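The next part holds the structures, each set out as structure tokens.
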Structure 1
Amino acid sequence: MFAKRSLLVLLLLALALGVFGAALADDDMMDSPPGFDSWDAVLAAADGATVNWYMWGGSDRINAFVDEVYGGPLAEEFNITLNRVPANTVDIVNQVLSEAEAGVEGDDGTVDLIWINGENFFTLKQAELLYGPWAETIPNSVYVNWDNPALNLDFGRPVDGMESPWSGAQFHFIYDSARMAAEDLPRSYAELDAWIAANPGRFSYIAPGPGAFQGTRFVKQALFEISGGQAQWVGEFNQELYDEHAPALWDMLNSWEENLWRGGETYPANIGEMHELFANGEIDFSITQAISGAGAPIAAGTIPPTSRAFAFDDNMIGDFNYVAIPYNAPNKAAALVLADLILRPDRQALQVVPENGFGLAFGIDVSRVTDEDDIAALEAAVNSLGEAAADPAELAASLVSDIAAEYQALIEADWEAEVLLGG
């Protein structure tokens, strides 16, 4: 069994906002996925099929991880061929919407599985274009803590069994320990405000906008702090609350501009550009969503080996990402098998290890794992994180959930109008 500290670290890595340790469900009590009489029927229908997994394909390391960690077992254990289709998630959602408008029903669609969360999930769920509910019917869902509000709510919207978790992520920062001491790091947006003024030209952040959720998340966290905390933002979209606090947010961000990298005339478009500026010594901070912190980009050679990760004391947004199956998926059985494989503890362990190139946190409640080999694999994964990762206790202490999807587009549009064009 785990040492006490190792188990604590694992629980923290799981982005736990709910209660851990509930008893495993009885397999015999589980419902079957819609359209199937049993899990054996799912396996029989999936035998020899191809599963078309449409997913964001912007990272060669993640692509390689998916092909190896899932493609191999699918072929060897289930006789399923993985066809990973790289695409922007918004484009994938639009494809499903277009097929619905064209009357493509049954099993005649194109997409079997989507890597998804947030507003993209809500768009398809609201339009009733998802297969399900199925997420609590696959065998390995017994490892999922469905009572956890960070998991059963996706950007404040109920999952309702229409998507299954893959991994967890939490926004935090990267600095170079060869340039800065840990005691000199800002630990709040107020401290960052003072740091930017004292270090002109040394900071930037990703421009919020579609496809750049990390930039939106950075701004959203600032809104939480300025308004007095995240808790008031949980629940249904509140336009009055937003209108009350947004002006102070834009005032602060505009006050930074003259002291930002390139005087705020331009902003990085994505994490890759942030890492490049950071590695070149043009800015002093980059960002990450990965529990491995700086580990994966160090392993990839994109940032200095002395890079380390850290979090502010509060308001660091964490969430889960999921897989969903469209209503007209041509190979629903194969998609279900892949979703189940994703939750298998040995696969979950592999996604944490920085060298494997994915580096996101567990999507399962690791306290529910009882097999000794699986426990050993999970513990080894945690021990692989090393000093490039942020302290898990620090991450857990700063963790807050994301909020209703309507805020996403509103913040992006208003940032463009008030800061990029109006600042």
Structure 2
Amino acid sequence: MRTRSFSIAFIVRDPLPPLRADVATLFGAEMPRHGVFTELVGQGGEAGGKPWDGGGMHVVGSLKNRFASLLAPLWDALGLLRAWRRERPDCIQVRDKVASALLGLLAARLLRIPFVYWMSFPIVEGFEARRAAMAGQRRWAAWLGHALRAALARPVVYRLVLPRADHVFVQSDAMRDWLAGRGIAFERMTPVPMGVDAAVFDRAAITPSRDPRLAGRRVVLYLGRVAQSRRSDFLLDVIACLRTQLPEALLVIAGEAPSTDEMIWMRTAIATRGLSHHVLLTGWLQQADALGYAVRAEVGLSPIPRGTLFDVSSPTKLVEYLALGIPGVANDIPDQQRVIEESGAGLCVPMQAEAFAAATLRLLREPALAAQCAARGPPWVAAHRTYGILAQGVAHAYQRILAPCGPGR
């Protein structure tokens, strides 16, 4: 019979069962190795998540419900009660939610246990960005909804939740610095950047794609979602520049868009620019199939728009490229710049099409440089950005947060 050191009631924003590696892998597989078990609370979503082996899972409500944003706090309250009845938690943790964060804070104070907030995304600024996007499209009802959410969320998050949290996990060093500038105590924050599952991103275990469209081409990769908010059409500007110097270049975009409309937008942009021969947009793929395309690539691209939303982020794709031994070309948001500088496994340039194309062309035309970058990536990721490594730091933080009171109160 296994002994539990700590039990966390964890309210999450993403659908359950979890798909994101920083929940599914970090808390489902790695944290139990350190004696930290998790009672997940949240709403159901698309099928496809793995069974939860990190503790218990309490799915209440569905994100497909049209009133999900209003009902979620009530659902989370019921899920939290179910988690508490199963096992009294040693702390309550909430990820990227607003009203449920207040609920979790109140419940933690009533139970006299620590309250922890996990901030993987600046949610308030996300609402404000959506508000601005709706105004640009003259969708006034949607604009009003996001405007109200932003106006209500800002004081809740920055005046009530974060200042009163016993600890805050953040996405990056840049996010910690940014929140410290807003008055959140620096010593109460722990950065947990995005990482990879070492077993999944083992190049030797991946079967390369046999897609005949890759034959005879110099393959450049973008692994991940496409979206207008991410300025994904920038990739088309890059390949348009690149093909003038290297006609056999092929950009493989291994991923999908968050909506059918955005997928149509991207396919239309490819056709309108006459890039159908130079861009392969795969659409949704199983992870094994996406990685099969990835290991056929010579260079991986990671352009992330500058601004508040993304400057404090920790993009996964660059780390994934490096783990697979693919030289990366990334722009200078803080986390990416740090990864390139520390690893020496790629090139960091401004987010300008000409700069990205020139850096990509350099790696394609200088095999010694490309080989050097490819060789440096995997050992750096193994030492710094696998979830096995990241879990050690997270476990140490929990020991500091929870140990003074002890488990199983």
Structure 3
Amino acid sequence: MPDFTYTARKLSGELITGSMTANTERDVINALSGQSLFPVKVATEKAAGGGISFGKTINDQKLSVFYEQLASLMSNGVPMLRSLTILRDQTQIPKFEAALTDIISKVEDGETLSDSFARHPRIFSEMAINMSRAGAEGGFLEDALTRVAIFTEQQAELKGRTIGALIYPAVLAGIGTLVVAGLLIFIVPQFEDLFQQLRDLGELPAVTDWLLAFSSFLRRFGWVLALVLVVGWVAIQMQLNTEKGRELADRLKIKIPMMGKIFLDLAVARFCRVLGTLLKNGVPILKALDISRDATGNRVLSAAIARASENITSGESLSRPLERSGHFPKNVTEMIAVAEESNTLDSVLVSIADGLEKQTIRRLDLFVKLIEPLMLMVMAGIILIVVVALLLPIMKMGNVLQ
């Protein structure tokens, strides 16, 4: 296990430094929190000179640490303003420091923590805002912040694993495209004059003729093709900025072979986890549905959940309209129906999210394992065609000379 150095602050505000052996920085932070110490900088001994607290960008992992430390400070009797000040002083992100300074100022003026969070929607999610509001109203603010920290960390881990799994195939596809383009633009044209004699005799293989023609097209009109791709990409992005375009993209996303099921299950898992967490913290179901439907990240599912909310208002259960939408797995809607009858909807929804995420990770790992050899085979096939197209006329030239 690596050795870490840390700078932490006591409840009295005194700064202390030390070292600790642990698996990850997260373990160090948890260990220090357990000793009523609040980390300011944590770094491996190799990088001790430039330790970190939150880094230079605000992401879900760092927000999770913020929520957890804020809850820990307040649970240990530190007033909210003092807790926010301690966390502001330890951050190294100017944008986050400015946001916390504004929040401290508003809280000093009598504004609630949730309303202060709401002034910075690009940093604090609607779920965090509403859960902190429910926690303050219900007298369980520290517990609500802890739940927000756990949820935010789980979502960050899931997002990181998904992106990490797709990086290698994307890099492989990019390198393969560059290699093939390099062959067609720089290598193949070197053989054109050599094969002209066979073309004049009508002996040039068709595959070689097609390859030379495609190579010539890329050299002459490659810039046009690149321009078309750029214009097409810009047009797609402009379309995605419209409501209809985003809805169409979300509808197509969940219908992609193999990947569509992964996208759908991830969206359903996010919905279940947010809804379950909100209900567990006392947020009314209609308000919780309004928040959680935006957390899916998919407008098709969001519309289905909005229709379900309308049906709940008229007295219907949640499971039936979700089942009728056709986007929620049968086993999920059945579990929701049973949970509604037994009044355990909040805990069952979180369990559904856990199960869907584990299942999705397994399916994603399998997809990556399949896509890697498939892409290698495609690349090898394309290169083989190029090599065969170049070797065939050379062999024919030998026969013609004989």
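State the single structure among 1, 2, 3 that was used to calculate distance in nm of label points 7 Å out along Cα→Cβ at positions 36 and 164, giving 2.4. Source structure for this number: 2.
In this comparison of 1, 2, 3, the computed figure 18.4 for mean count of other Cβ atoms within 10 Å over residues 92-99 is attributed to 1. Taking distance in nm of label points 7 Å out along Cα→Cβ at positions 276 and 300 as the criterion, the highest value among 1, 2, 3 goes to 2.
Among candidates 1, 2, 3, the computation of helix-only ellipticity at 222 nm (-39500 (n - 2.57) for each DSSP H run of 4 or more, over all residues; to 500) that gave -13000 used structure 2.
Laboratory data are not the source of any read-out in this text; all were calculated from the coordinates shown. Note that the structure is a prediction, hence the values are computed from the model and not measured. Cβ atoms are built from the backbone, for glycine too; each structure is taken alone.
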